[in-house]
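Coordinate-derived values only; no laboratory data. Everything numeric in this text was worked out from a predicted model, so none of it was measured.
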Structure 1
Amino acid sequence: MSPAFAMHPDTRQGSASAAGPIVVRRTRSASIEQHTAQLQDWTLRYDQLDAGRFEGQFTDIRLPGMQLFVESTSRRVRQRGELMADALGVGTMLRGAGPLCVNGVQCDTESLVACNASELDMSTPPDCVLAGVVIDAAELLDAAQALDGMDRHFQQGWLVSMTPSEPVLARWRQLLLDAVQAAVDPAGPLNDPVACQQLHDDLLLTLIDAMAGALRDERVQRPDQRKRIVDRACELMLSHEDEPPSLFEVCRRVGASPRKLGYCFQDTFGVSPGRYIKTIRLNAVRRDLCRADDSRISVYDAAARWGFWHFGHFSADYKKLFAELPSETLNRARGLRTD
């Protein structure tokens with residue numbers, strides 16, 4: 001993320017407009033569970049898929065009837081879940097060390113991804129910066145209908161990737177980032193209700209223009225065979241917490257060769273099936289340790305629950321993935337609960 005968007009833990013409320021105040025939250029997180037916990041109104045679960053210390057930043061700006069966001073994540077992450085009910089989320093990747101993958105379909109920095117009332121399954125690359133808006137879906141449809149029937153380009157239950165023309169996408173991105181910059185400035189122009197409403201309208205109209213003229217890839221809404229294989233394999237990998245199936249068994253059950261399964265996982269998550277099953281279970285152990293409210297729980301108990309029987313190997317793998325020992329995670333969680 002550029003220095004202009006360096007974020008620090010901060011919440012402020014700007015002047016009120018007729019529809020309500022502007023609220024700005026800027027957070028910085030040093031672990032994936034901290035990052036996930038500060039996502040307000042979004043029902044998403046994050047899993048870290050590559051090794052190294054996680055660093056995340058999030059800017060959350062609430063204008064009347066609209067949310068703007070900029071999110072930065074240092075590691076490869078799988079995000080699953082839903083946005084706010086009755087809302088349309090539209091995002092774009094500003095930067096990333098690799099492609100963004102949405103429901104098994106790869107997208108790049110020239111794409112917009114729109115999600116409305118659909119479950120989102122997204123894998124973000126390392127060093128990723130996402131930016132976008134979340135708006136009331138009915139408001140977008142009403143505004144599009146008023147613009148010479150442009151509502152024909154939109155529908156409920158959407159999950160779609162689209163590629164607008166380069167000038168239109170650049171114009172919308174710049175307007176979005178200018179809006180974020182204005183909102184985080186305590187003395188900025190958005191303290192004026194008239195300017196705030198004008199920005200809201202400009203963002204909405206520019207977004208409609210970008211989406212209406214874009215090339216669409218609706219494969220993200222209809223998972224192909226590759227995504228179905230990955231989904232079934234992931235389900236099997238977590239079907240028995242304390243006894244994960246072998247990769248041979250997973251291949252047999254999903255009807256794919258090891259080579260084909262490897263291609264499917266690499267395209268979807270950027271990691272091999274063997275690495276995925278280990279990292280997803282290490283993430284599950286970490287969540288258990290972070291939620292530990294029973295002083296009697298031990299690292300060994302959490303590891304055993306998720307099928308790690310060789311404690312030495314488990315501890316080394318955990319430290320490699322999260323850059324800390326599991327005992328450090330548990331002690332920090334207990335410390336937060338006793339403070």
Structure 2
Amino acid sequence: MTDFWNGIPEMSERLDAVRDRMKTVVGSDGFPLADAIQRLIDAKGKMLRPAFLLMAGRFGRRPKDLTDLAAAVELLHIATLIHDDVIDESDTRRGVSTVHSEYGSKHAVLAGDWLFSRCFRLASDSSSPENARLLAALIGALCSEEIHQDLERCAWPRSERNYLRKIAGKTAALFSLSLRAGAVETKASLSNIAALTRAGYAAGMAFQIMDDVLDYESSQGAMRKPVAKDVREGLCTLPLILAVRACPGRIEPLLGPNKPDDATTEAIVAVVRESGAMDAARSRAAVYTERAMREIQRLPRGAARDELHTTIERLLTRTF
């Protein structure tokens with residue numbers, strides 16, 4: 001487990017159980033690329049989505065083992081990462097080789113599809129029909145937003161509203177679903193379900209904005225993926241949008257119809273860092289974090305609320 005869960009040992013243990021369940025599922029049915037997927041699971045990401053689902057379950061009135069549903073949510077996430085890596089032609093993910101770099105794009109796409117099928121099976125066996133339907137709908141939305149993003153590659157769209165719409169349909173939607181699903185499965189009150197759903201949306205928005213900030217700011221060792229990965233792939237995220245707004249004369253000439261080379265990428269990163277865009281983007285993330293905190297304050301007092309509060313607070317101050 002990453003250092004993110006230091007200080008919350010119970011969550012680390014529960015996520016270890018989720019990881020073990022995922023590895024069991026992936027190792028079943030003789031799937032030929034199981035080893036590659038298990039290496040990705042063992043690379044130990046933060047596993048925020050299953051963690052949120054498990055946390056939300058603590059607000060319910062009927063305790064339930066949510067390990068399988070949490071595993072389903074994380075398998076869905078890993079499937080999207082495998083597909084993203086194919087689209088972005090990434091060589092590494094979480095510090096290990098990507099599936100397509102070892103086995104080719106065709107097999108990687110099929111591996112992601114297979115994981116979707118495992119996700120659906122786990123969800124249908126372990127959750128209510130409502131949550132299974134929500135997962136299915138979410139996959140459709142994720143695919144749609146990914147296509148929108150790919151069509152805009154190297155077009156460098158400058159609209160902050162367009163950027164927020166895209167991350168709302170991807171990261172924020174899955175965070176929100178994770179918290180909602182955990183609460184629904186354990187029969188939480190309608191008011192708690194609503195608060196957790198809104199908190200998840202706001203937390204997902206903050207998380208993705210911070211992820212895009214760190215893409216320009218962090219080191220490859222900390223992030224376990226190449227620095228400035230998005231701009232190298234022709235993607236325009238919030239720091240770049242805000243930098244164009246602040247320094248159009250310096251950065252516009254660097255944005256061409258093709259993916260930037262290393263020298264141009266370094267120049268873009270330098271302007272973004274000098275423009276004040278990083279602090280401006282952090283401020284946007286702080287606004288969403290505060291919205292999430294307000295929703296959390298609506299929940300019953302106790303250890304469960306404190307744990308959720310601490311986790312979302314860490315999203316704003318993380319460096320990886």
Structure 3
Amino acid sequence: MMRFFGGSMSLVLVLSFAGCDGGISIRPKSGGHPYEVLVTGEDPAAVALLKNIIEKDAVPGLPQSEPKIDVSTVNGEIGQVIKYARNMVVVVIDGNEYTATRVRYERNVFAEPQITIYVGAPSVERLKADLERTGRTVSGLIERFETATAISELKKTSDRKVGKEVAKSFGVDIYIPMGLKPVRRSRHFMWLSDNSATSMRNICIYTYVGTDMSPETVIVKRDSILRVNMPGETDGMYMRTERKAVAQAAGIVENGQVRTVVKGLWQMEGDAMGGPFVAHAVADSVNGRVIVAEGFVYAPGKKKRNIIKQLEAALYTLK
């Protein structure tokens with residue numbers, strides 16, 4: 001499948017990656033890890049420009065800075081080895097072929113899962129002038145691709161038994177990553193965890209009465225609910241939101257459903273525990289309630305980007 005962005009650089013990121021799956025693949029498995037991209041091209045200056053703009057942004061809501069995307073480069077044409085990279089950006093500078101900077105992409109050209117993004121420009125100078133917008137487009141494509149790929153994998157590997165327990169308790173569907181099991185539950189609350197000693201993944205699902213899904217209300221409700229349901233080892237210990245570290249809070253529309261997304265840091269009051277979290281809130285107008293699914297990570301001394309991204313992919317399946 002091939003998609004185009006270009007002309008006046010009115011770059012649109014409304015993609016439907018997840019809907020492109022289906023059938024049995026005969027392509028080899030791609031190499032590399034999620035959120036790793038290989039930038040290649042015959043013009044070293046253009047390759048360097050794309051590398052720098054893609055890797056400059058950090059993931060919001062992490063305790064230590066981690067780039068949104070890890071970038072490596074290879075100068076020259078696409079070879080037999082690099083063509084199997086999971087995420088690849090091919091930069092072409094050609095004044096005969098291009099009159100403006102253009103971006104297009106294809107899925108699963110050489111391997112699967114894979115996205116190959118082509119950035120074309122008439123000159124390095126024109127690419128540099130359009131670099132900010134081009135970088136946002138390329139990064140957005142990769143992030144959407146990785147989320148869709150994770151969701152597709154969850155469709156095949158999620159824990160259906162635990163998913164049924166969630167559906168029975170809350171009347172919602174969500175793909176639960178394998179390895180997460182119920183640790184604590186009450187009438188309006190469920191905590192799932194893998195209890196890893198090094199990189200603990202967690203998902204909490206809970207509800208509150210009303211229809212207010214403003215970020216401020218979601219945070220207030222989060223703190224009150226988790227204070228009761230996520231106590232520490234001693235009195236006075238409980239989970240709370242680091243209010244000064246809320247990195248993102250916004251309303252989005254995903255698959256026709258309005259939801260509020262809040263990203264930031266959690267901390268165990270009275271203890272040294274903490275880490276990143278992401279919460280998705282959706283309205284259940286029929287029952288006059290808001291349903292919140294959130295993922296949080298406790299992985300001291302470990303990189304957390306890919307772990308929290310996998311949990312967030314699961315949250316996008318909440319419906």
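Given a value of -8000 for helix-only ellipticity at 222 nm (-39500 (n - 2.57) for each DSSP H run of 4 or more, over all residues; to 500), calculated from one of 1, 2, 3, which structure does it belong to?
Numbers: 1: -13000; 2: -22500; 3: -8000.
Considering all the candidates, the number was obtained from 3.
Suppose you compute mean projected area of the Cα convex hull in nm², for residues 86-277 alone for every structure in 1, 2, 3: which one lands on 12.1? Could the numbers behind the result be given before it?
Numbers: 1: 13.2; 2: 12.1; 3: 14.9.
Source structure: 2.
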